[in-house]
Structure 1
């Protein structure tokens with residue numbers, strides 16, 4: 001009888017502990033995400049003599065489609081706020097269209113046109129806060145944060161066209177003094193849907209923009225991108 005009475009007393013406490021553990025366990029999530037990005041850059045300079053360079057580059061260069069992909073971790077503080085951080089790999093850059101080449105003296109062996117592709121690769125560590133506007137199974141949320149960016153490598157791909165129509169390709173490494181550690185601001189509006197108690201998906205249009213110039217030169221460059229960040233998450 002005493003054992004039965006003790007069991008009745010302990011049952012609410014056991015149920016509470018089990019519920020607390022379940023809620024606590026569901027606070028953490030891990031996910032994989034991929035974002036196809038529309039990438040370009042802002043150019044700026046305080047030097048008057050560099051403004052002509054900026055105008056020329058803005059006429060010749062065009063955006064590219066890059067990407068951001070990696071692993072994310074999320075911790076839900078309450079029904080409204082979630083902290084996210086992750087480790088991502090990203091590709092940025094721009095293209096320069098074909099331009100005519102002129103020489104002081106005729107040279108039949110020299111190319112008549114040339115274009116270039118510029119690619120920049122980073123490891124990013126995004127840290128952001130999500131605020132749920134809708135808190136049901138289907139959620140609408142706003143997101144804001146920062147993303148430290150570690151520069152990995154830059155590639156310049158040159159295409160030279162000759163008078164006979166031949167096009168030759170040449171790839172080179174860094175041509176500028178790149179900033180090794182950068183910082184970007186990011187913001188987005190996203191949609192989240194819980195498929196089950198464990199799995200949910202996120203789709204988030206996101207804007208990213210560098211706060212620090214990517215190169216140490218008279219003409220400063222600030223990367224920006226607009227992407228559709230899509231991720232599949234698992235609640236731990």
Structure 2
């Protein structure tokens with residue numbers, strides 16, 4: 001299994017902190033955001049390569065970080081240099097697939113979130129279901145739902161639909177940017193893009209995929225901390241205590 005980390009964004013809402021430095025390498029406590037994620041994932045013993053997809057502006061920061069890391073990390077530079085010219089998350093995934101000739105199962109994660117539970121729970125869930133999978137959490141706030149990826153879930157945890165930033169949410173289930181794709185579904189991503197799948201938000205790929213493959217959704221056993229702006233970063237610094245579940 002390969003782990004693909006989406007890290008090609010420009011984090012403009014965190015300026016000036018991230019104007020010349022990538023958000024995934026910001027420190028939360030004593031570790032970078034990426035170290036919290038990758039060190040946890042590696043305990044499952046199933047990932048043989050971590051692939052960080054960066055833009056050209058920040059690629060050298062990731063390469064420096066990876067060069068001294070104990071984990072097997074490959075940095076892919078998508079060639080973009082501005083927020084206006086970014087490829088979008090789904091095209092970045094396909095770019096990495098093409099560049100590295102990937103034909104494995106893929107764990108795809110955003111590089112700007114931390115969790116208080118181990119992602120090994122999710123990996124084990126995906127292996128048990130033997131399908132592509134997402135996670136979900138219950139969101140009571142209607143305003144937050146309109147800014148999230150909202151899922152419809154069947155009684156057997158099958159994902160029926162996902163809509164990014166819906167004006168009229170169909171449920172209270174939010175889908176965070178952590179995904180597992182079976183190898184056979186990874187090969188469908190190029191078709192999804194060709195058929196007009198949205199490419200900016202990573203959830204758009206799931207929205208397409210659940211119409212063409214069986215996708216299961218695991219309810220999160222803990223909390224996710226999204227670092228979207230300076231206020232949320234400060235809050236995470238004050239409250240995050242690491243993986244406790």
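Read the figures in this text as sums done on the coordinates, not as results from a lab. No experiment lies behind these values; they were computed from the predicted model shown. Cβ atoms are built from the backbone, for glycine too; each structure is taken alone.
Here are the numbers for this structure:
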{"read-out": "Ranking 1, 2 by Cα Rg over 2.2 N^0.38 Å, the structure that comes out highest", "value": "1"}
{"read-out": "Value 12.5, calculated as mean count of other Cβ atoms within 10 Å over residues 67-74, assigned to which of 1, 2", "value": "2"}
{"read-out": "Winner on mean count of other Cβ atoms within 10 Å over residues 139-146 once structures 1, 2 are ranked, highest first", "value": "1"}
{"read-out": "Answer label among 1, 2 for the case where mean count of other Cβ atoms within 10 Å over residues 99-106, calculated from the coordinates, equals 8.0", "value": "1"}
{"read-out": "Structure responsible for -5000, with helix-only ellipticity at 222 nm (-39500 (n - 2.57) for each DSSP H run of 4 or more, over all residues; to 500) calculated and labels 1, 2 on offer", "value": "1"}
{"read-out": "Parent structure of the calculated result 1.6, given that distance in nm of label points 7 Å out along Cα→Cβ at positions 35 and 211 is the read-out and 1, 2 the choices", "value": "1"}
{"read-out": "Comparison of 1, 2 - label where FRET efficiency 1/(1 + (r/R0)^6) of positions 163 and 187 (r between Cβ atoms, R0 = 30 Å, to 0.05) is highest", "value": "2"}
